[in-house]
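Listed next: structures, encoded as structure tokens.
Throughout, read-outs are computed from the coordinates displayed, never taken from laboratory work. Here the structure is a predicted model, which is why all the values come from computation and not from measurement.
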Structure 1
Amino acid sequence: CTEKEQEAALLHRFSAAGAGLRYQNLHQRTTEEVLALDIA
């Protein structure tokens, strides 16, 4: 892949991991613990 595609993939990777944690932080009363796994 190109360097631009590599940077985009890296951003998507961290965004996906952060989204679950952010959701749990916003909905602490209705969700259990969240485990973010980074498998690349």
Structure 2
Amino acid sequence: MDLELADGSEFFLCFDCIERLPDDRDATPEDVAALATRAEE
């Protein structure tokens, strides 16, 4: 699914990844990058 963040950056993420983004604030590109780091662990 395409996701546009508050800063205008866009990412293609699966629904599971979107669910792992913070819901108490606007997600940032750093949050998206952290998803890849967590997936590698």
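Here helix-only ellipticity at 222 nm (-39500 (n - 2.57) for each DSSP H run of 4 or more, over all residues; to 500) was calculated and came to -21000; which of the structures 1, 2 was it taken from? Checking each candidate, the match is 1.
Suppose P(r) over Cα pairs in 10 Å bins from 0, in percent works out to 28, 40, 22, 9, 1; of 1, 2, which structure was it derived from? Considering all the candidates, the number was obtained from 1.
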